[in-house]
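Chemist: Listed below are the structures to be examined.
Throughout, read-outs are computed from the coordinates displayed, never taken from laboratory work. Predicted model only: the values in this text are computed from it and were never measured. Cβ atoms are built from the backbone, for glycine too; each structure is taken alone.
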Structure I
């Protein structure tokens, strides 16, 4: 009976779903040993450090990950970094397949003057800051002004804007990192703009996210009703009276937002579409964003040459992500060069955002993993005999195994329970390693 060894790099949704897909294919005729390797001492990737704290239901997928980790053929190697502690060539020599599930952790640049001014951040910094990622606890987030601008028209932009525009008391019962919660309680931000380059009909927000906005208790949400009407007219002109389900649902959600009465709250979120950021201005810090005004001509976004500005002290760009490069792997357009998950002429594969770019929801990674695992099984040759990752890690290396991660997880949950929170996140590397290695 052939027995194969698979190394998965990255303990986020793509990594766990890949392990699950391998486990589901196990039979009397085919078995796998699965080693999951993670740079951080904490697991679950974006489920822990990406999902907004006020969306706890999405995080329940972690129960699936824990079930995967409980299988006898699964081992976890946390606090192990590819390219520093181990090298890709050493893994490919020892494993029958190596699956890179390393995600997309770098925020795309706007490419405009002033982008590097203090007060200008990427969502790739802001989101892990409020979610307690140990690499981002000291990110300087300027909440001293009254106005923030979020640039982007997808769910990440929405999360960033909502975290800034909510009354922080609404986050007290969540797992928002303590340092971020304290900063948000002291925040002077009262007005948050979300700016998108294209029209309302092109926005990538999902309908469930949009439908939540009129339900915000302490925040007024504004969009010009005429913008929504014009977007609907353009969509009908382009696609016909019967619109695709997703687009029709979004436009209906926008109509409900536009028609929802303004309550006079001191916190506001306002959407501005057909707005291209041209420059961030300020004397040593962010003070203003200049936008070009666009219009739609023949279904295309065209600059009018007109501009307007928004005075602000904080700008967060949420226009997409790119993957951090890995030595020995070719990258194209911000992701690993691959053919449907195969990294050409090797026993390396990729799943998730590293494979396809930052698209889809967490569940998308499940079908993605299943498809790639089928390719892995097709490609399997005679099992490799040479060792595994344990040959590569020095004996004095502080390793976070499954017992160590369970200790971290249990410690956080126990701290959160008396406070009515799902957990209180530990955010310091040294403390995480201390908790996770004392098992």
Structure II
């Protein structure tokens, strides 16, 4: 056990050194560091065992320098939260527990934490307390979980049991999405046998919001997918008229709210997601704005029976309990103990800390947009949340600025295509980002904009 303690202490020390060094290193790894790792990894499977301390030292020496510093305060690519200190520590302890969190019998500790975490999530997001829930890998699987329940329920209402009879011969399902629906949602529809090209695409406005004045007729089994937080602009589909339209036709309403749904946890922003509680299911990510380590998605379904009917499992050796068994609510059976980190995040932040973090990041996004605009950038979106979409002239010049920013390493911002324009996409969603980090990043982006080299 002494050797194990030494090894874990070594790992803890190396991890702390890594995190403490993020502020001083470029956000993107140097190409040479990546190549050193690739070279070091080349070769066949070792014939003999290696000492665990040597394995750890190799990972730190070659792997750490080759990482993207998305755990740091100036990573603004995609919508990636950092890992709150309490969640990182909880992740380490949960790793030591090594629980397969498929059922109460298999892991009562993590099952109890999951029950509480899901209840607290519904409180934080002001969603129906009776909703069933599941912790999955990310928003893609959260959308999959919710839409599997939706598919089966709307078919069941039409007299078809998809769980028993599959989709062969089933009544067709109309699925309506906005023209700006996220690519992962379209992927999920394909995985569920609903097709990528059969969807009804509703026109959107200049911010990517579905237009409530141009809605198609819904007939028969139907599912309508709303977006809480456009992946580029951060904009929200207008929930009230869309849910009225959908529910008036007997459709199931699903919300893809990978990051935007967290606006409901912040009093200053909750109006953006008003009426979304009237939906039938919701998907979001904890590794985005709750800032837990990767990976953790959240699926919530108003009717727990619809969720369990779509996800339940049985087997002679799978002994259930009178308590909630996660394997009856999730696509996977073997699953890591995500509940430990979610509980730790909510316990450490509390309601006020979560609200402050979300509101601070949105304020910082507004400051980023203001500073870039003052320096000559064109801000293409209404900065209503944590997303900034900026252009720097034509597509070629914008691409050069993005490349320069990534090469400079002060911060990391990605590129996107928005409303026919090449643009830089900036997402502010880390607990670690300070106002000083925003100012440093503005300066770095404007420096890149001011350079005249081709």
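Chemist: Of the structures labelled I, II, one was used to calculate FRET efficiency 1/(1 + (r/R0)^6) of positions 60 and 372 (r between Cβ atoms, R0 = 25 Å, to 0.05), giving 0.55. Name it.
Modeler: Here the read-out was taken from I.
Chemist: Let me ask another. With helix-only ellipticity at 222 nm (-39500 (n - 2.57) for each DSSP H run of 4 or more, over all residues; to 500) derived from the coordinates and found to be -9500, which of I, II does the value describe?
Modeler: For helix-only ellipticity at 222 nm (-39500 (n - 2.57) for each DSSP H run of 4 or more, over all residues; to 500), the value -9500 is produced by structure I.
Chemist: For which of the structures I, II does the calculation of P(r) over Cα pairs in 5 Å bins from 0, in percent, for residues 28-203 alone return 1, 6, 13, 17, 16, 13, 11, 9, 6, 4, 2, 0, 0?
Modeler: Here the read-out was taken from I.
Chemist: Separate question: Of the structures labelled I, II, which one yields 15.1 when mean count of other Cβ atoms within 10 Å over residues 332-339 is computed from its coordinates?
Modeler: Comparing all candidates, it corresponds to I.
Chemist: Still on this model: Identify which of structures I, II gives the largest calculated value of distance in nm of label points 7 Å out along Cα→Cβ at positions 100 and 148.
Modeler: Evaluating distance in nm of label points 7 Å out along Cα→Cβ at positions 100 and 148 on every structure, the highest lands on I.
Chemist: Ranked by distance in nm of label points 7 Å out along Cα→Cβ at positions 92 and 340, which of I, II sits at the highest value?
Modeler: Once distance in nm of label points 7 Å out along Cα→Cβ at positions 92 and 340 is worked out for each structure, I has the highest.
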